[in-house]
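What follows is calculated from the coordinates using simple rules that are stated; it is not laboratory data. Since the structure is predicted, the reported quantities are computational estimates derived from the model, not experimental observations. Cβ atoms are built from the backbone, for glycine too; each structure is taken alone.
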Structure P
Amino acid sequence: MKRQAPPRPPRPSRRFTRLVLALRAAWLVPVTLMALAYAVYSLFNLGHMMRYPAGSAVAELLQAVFGAALGAAFLFFTWRMWRKTWDMLLDRIYPEPSAPYWQLGWLILAVVLPFLAVWPKVQDLLRYSGEGANKGNLAVLRQAVEAYRAARGVYPADLGELAGAGFVRKVPALWDKRGAGFPHRPTSAEADAERGPADTGRWAYSVKDGKAEIYIDCIHKDSRGRAWSSY
C-alpha cells in the first residue's frame, strides 16, 4: 500500500511571510558581504604565503590553508541560506511560527560578528595592501634615482628633483592607507639618510661617496617582522 505524503502545513499570512523575509534579508545581506570579504582575505593571505614561502613558517602556511577552507565553508553556508530564502519567496516552503525570533537572533549575531571576527581580518588585508604600496614606491624611487644619474651623470640633490625632472610624477606618499594601522601619518617628506634611522616616518635619502641611499625611516616592524628601515 502506497504511503501518503504528510499533509502540508497551512500557509501563513503574506504579512507574516514578508516580515520573516525582511528580517532574514536584514542579517543575510551583511553576512554574505562578510563571507565574501573573509574569502577574499583568506585567498589573498594564502597567495601571500605561497609567494614568499621562505619567510613563512609551516604553522602560518597551515593557518592560511585552514582560513581558505573556512572561507569556502562560509560561502557555502550563505548560499544555502539564500536558496532557502528563495524557496520561501516562491512559497515552496513556509516559515515556521517561531521564524521571526530565529531571524532576530541571527540579526543580532550579524551585528556582533564583524567586531569579533571579520573586522580584524579586513584590517590585516588593508595592512598588507598598504605595506605592498610602501615597498613598491620604494622600488620606484630607487629606479628613478638611478635613471636620473644615468641621464644626467649625477644623483639628484633631493627626491623632489625627480618629480621636477619628470622621472616620477610626484614623490609618492608613505603610509597612505586608511585603516591599515600604520605607525605614522601619510607623508611624502624627506629625511637625511646619513643620520641613520630616526623613526621620522619619512623617505630617507642621501648621497655619499658617489652612492645614493634610500630607505624608509621607520624602526617599527611590518607584518613580516622586519624593520621598515631594513628594506
Structure Q
Amino acid sequence: MPTWNVKLTEIIKRTSDITSFRFNLPENLFYLPGQFFFVYIPTEVEGSMMHHFSFSSSPSEPFIEFTTRIRDSPFKKRLNQLEIGTIVMIASVSGQFSVTKEMEKVVFVCGGIGITAARSNIKWVIDSRSTVDVILLYGNRTFDNIAFKDELDKFIKHNFKTFHILSDPEDGWAGPKGFINAEFILSSVPDLNERIWFISGPTAMVKSIKDILKTVLCIPEGKIKTENFVGY
C-alpha cells in the first residue's frame, strides 16, 4: 500500500463548523478529481487515528486538501488540535467519482459537506480548460452553511452554473426553499437526460436523490454516480 508523509501547511475556516486542512503535495502522489484517501493523524501519545476523506483540492493545484465538518468525535477533536507543521500520513488513494474529458455534460447534486468531491472536480474542469458543461445543485440548511460560497460564485464566469436551495433559510432569502426534489431538479436542469449525474452527501440524501432520478425522472442507472459521506 503506497503511503505519503505530508506536512500541514494551512487551516482554512470555510463556515462556522466546516474547515479545510491543506498539506504539501508530494512529487510522487497522483490522484483524480473527486477521489478519496485515508489519513492517519498522530495522537497525543504514541500511535495514530485514521479516517477517510475525499480530496477537496484539484490535481491541478500545488497542494492537497480535505475539508470536513468539525464534530465532537474523538478523531475530529484531535484533528482540530493539529498545529501547522504537523506531519500526517495519507494512504490508499481510490475512487471513481471523477469527471473525465470524454464527458460533455454533468450535474453535481450535493448536500452539505458532500460539496468537497464536487469542488475537486469543478476546479479541475476549470483549470484544465475542459469543455465539459457543469451544473451544481447544492442543498444546505442555511446560507451561512454554504461551504466554498465565494469560490463557487467566481466559477460562474466559466462554463458552470450553480443553483442553491436552503431547508431552513435566514430571513430575506429569496431563493428556493426546502430539500432537493424533482421539481427543483427539473427547474434547474432542462437537459437532464443529456447529463451524467454525480450525487454526494449524507447516505439518506444520496439514496433519496438517486431514487428520484431513477423512478421519477427516468435517468438510467448507468448515468448516475454516487459518493456517500459517512461521519464527515
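Laid out as a table, the results:
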item: Among P, Q, structure where P(r) over Cα pairs in 5 Å bins from 0, in percent as derived comes to 1, 6, 10, 12, 11, 10, 9, 8, 7, 6, 5, 4, 4, 3, 2, 1, 1, 0, 0, 0, 0; result: P
item: Label whose coordinates, when distance in nm of label points 7 Å out along Cα→Cβ at positions 28 and 164 is calculated, return 4.4 (choices P, Q); result: Q
item: Which entry (P, Q) yields the derived value 1.6 for distance in nm of label points 7 Å out along Cα→Cβ at positions 60 and 196; result: Q
item: Value 15, calculated as relative contact order in percent (Cα under 8 Å, 6 or more apart), assigned to which of P, Q; result: P
item: helix-only ellipticity at 222 nm (-39500 (n - 2.57) for each DSSP H run of 4 or more, over all residues; to 500) from the coordinates reads -19000; which among P, Q; result: P
item: When FRET efficiency 1/(1 + (r/R0)^6) of positions 12 and 180 (r between Cβ atoms, R0 = 35 Å, to 0.05) is computed for each of P, Q, the largest belongs to; result: Q
